[in-house]
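A.B. asks: Below: a set of structures, written as structure tokens.
Just so you know, all these numbers are worked out from the coordinates, no wet-lab data involved. Just so we're clear, the structure is a prediction, and the values are computed from it rather than from any experiment.
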Structure I
Amino acid sequence: MKNDDSVTDINVQGICFGMDRETDERSLAAFLQIFSSPVLLETLIPRLSEAEIAEILDFVSRVMHTHLSEKEYHALFLKR
């Protein structure tokens, strides 16, 4: 996936998985942007169990640890 702002124009109907890698990457980026919207998170997070919170945190942390260097983690996630 190219590093650009194309995923900021989210089209829910354009989210599609299983066709090809490029479409999967664009769809995942759009899906995660929609998922991380403040209104959705404010609604969803209070409904999560402690176990679900830990599971999501563990998964996301593991993916970042696996695929980002320490420098990338600090620059991209921690914004330092």
Structure II
Amino acid sequence: MIDAKIIAVFVSTHETLRAEKVFIEAGIKIRTRIKPRSIGANCRMALAFPDTFLEDIYRLVKKSGLEMTGVYREDCNGNWLEI
């Protein structure tokens, strides 16, 4: 189980599923989840992951040409802040 406080949001469900495949193939532990309503984006899905993989996520997004709308961290009050 991944107790992730970081999520990546992509431009569409298709792009999220594509990213999921890329990350899994790279050995990154992720979990698909519903995007919090407070984050404005067209896609309703997000990929949650431990912060230890943050730099790997950025590298793979760039290398694979994925269209990511943002990466967010949950604070102690349950608010999602873009990082």
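A.B. asks: Upon calculation of relative contact order in percent (Cα under 8 Å, 6 or more apart) from the atomic coordinates, which of the structures I, II produces 40?
C.D. replies: Only one of I, II returns 40 for relative contact order in percent (Cα under 8 Å, 6 or more apart), namely II.
A.B. asks: Kindly point out which one of I, II the value 33, 26, 21 was derived from, the read-out being Cα extents along the principal axes in Å.
C.D. replies: So the calculation was done on II.
A.B. asks: Tell me which structure, out of I, II, gives -9000 once helix-only ellipticity at 222 nm (-39500 (n - 2.57) for each DSSP H run of 4 or more, over all residues; to 500) is calculated.
C.D. replies: The value was obtained from structure II.
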